[in-house]
Structure P
Amino acid sequence: MVNPFIRNHQYNLIKKQANLLQNACNTVSDPKVVEAVRSSTLTKIIDAFPEATELQKQHLERVSTLNRTEDFQHYLHTLNPLMLEFTQVTAAQIKKLFPKVKKLKIPDLVPIDYRFVTYIGWTDIASNRLFLVYEQNGQHIGIEGKFTPTNKKSTCFLCNRHEEVALFTAITKSKPAHASPDYYKAIGNYMCVNSEACNKNISDTTALEKFISNLYMK
């Protein structure tokens, strides 16, 4: 028996690569091209799991044997029980992550399927604030910032997909030595307005973790 080991962003990467291979199997007539795509697909998936055990790799490597559309669909379905859940949070825990925010708007947590969550994000339109909860090193981190709609589509810095975005600007938590009391530094990036869509697309957490690191870097 294999314990859950696939995180949401990794599952999204697998799904993306599997879809590329499926498309090649369905549309490309040259066997050499299909085999090249098959090899590339397997390499990218395995590379996303540098700490995978041999048994875990066996589950992942099955993608390289697939040909029919229904086989790919079944493969992705068999991975669902192997997905690691984002550690669930309660309304009370979220409030503790944002102690300085009065009348914090709490998102509806009931319908969330935590298997398919890389981060929890929501907006408070009344205050033009965006809130984000991420799990890092076994702990939840709360990030808040100004939310400025752009009313256009652009590339989200988190999922790297072309979606409707807003400018998310957060204040760093640290100050240089001997900085004046009113010193502050803001870091901004364009990110998806719809965090649910972003969670379905994100396949790499590097950008998110770098953003968090820059906010807390001393």
Structure Q
Amino acid sequence: MKVKLALKKLDYYSNEAYNTLRTNIQFCGGDKRVIEFTSCMPNEGKSSVTLNLAVSMAESGKSVLLIDADLRKSVLKARVRLQERVDGLTHYLTGQASVEEIICTTDIPQLHMIFAGPVPPNPSELLNSSLFEELISEQRKKYEYIIIDTPPLGSVIDSAIIARVCDGTIMVVETDAVSYKLAQEVKEQMIKTGCPILGVVLNKVDISKRSYYGKYKKYRKYKEYKNRG
């Protein structure tokens, strides 16, 4: 199925931030191709970050598969304003649909998506299944990057389970909304999975309150955050 993405146009600073994030991920190395995004709490903007990053990568010429693996509270379908019914990850993991039936093409060349599907009673068990592992293994052969949107690790364990098939993790942290202690706890939980933390995205930064080069200053904040860890 082909879906048309109704995306909000980014302003200059946001667009530059995503371009920089895309470049930084590419500098992590060619072996970092399956990347999951998580956060500490809901509503930190994680899904918007993953969607816009996937679009930025695809527009740069990379083949990208964006997987919505937040089986508990997906928001990606609403983000792209998808109206029609599509089979999603839950349908595949429960044997109700094939891989071909759940991968959607989009109106952005090089970008394909897998939506979450209906909320299952056992999301952790489904994500821990061999079917999910096989899905990622097979799609590695077809795409340059696989971006996975996962639930907040500060709320449920799903992203730690998904980490076993990923090359790296990126945390999305909302400005002035998450305590340093909670962020450290989530970081430590991710470290236990053995999946490298590639970096932290400081989201919802008010550029108007930042002094010169605000869009670069926030990336300096990421480095300072990592150094404190």
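Please treat every number below as a calculation from the coordinates, not as lab data. Note that this is a predicted model, so its numbers are computed, not measured. Cβ atoms are built from the backbone, for glycine too; each structure is taken alone.
Quick notes
- FRET efficiency 1/(1 + (r/R0)^6) of positions 85 and 205 (r between Cβ atoms, R0 = 35 Å, to 0.05) - highest-scoring structure of P, Q: P
- Set P, Q, criterion mean count of other Cβ atoms within 10 Å over residues 101-108: the highest-scoring structure is Q.
- When Rg and Dmax of the Cα atoms in Å is computed across structures P, Q, the figure 20.0, 67 traces back to P.
- Which entry (P, Q) yields the derived value 21.0 for mean count of other Cβ atoms within 10 Å over residues 61-68: Q
- Once relative contact order in percent (Cα under 8 Å, 6 or more apart) is computed for every structure in P, Q, the highest value turns out to be that of Q.
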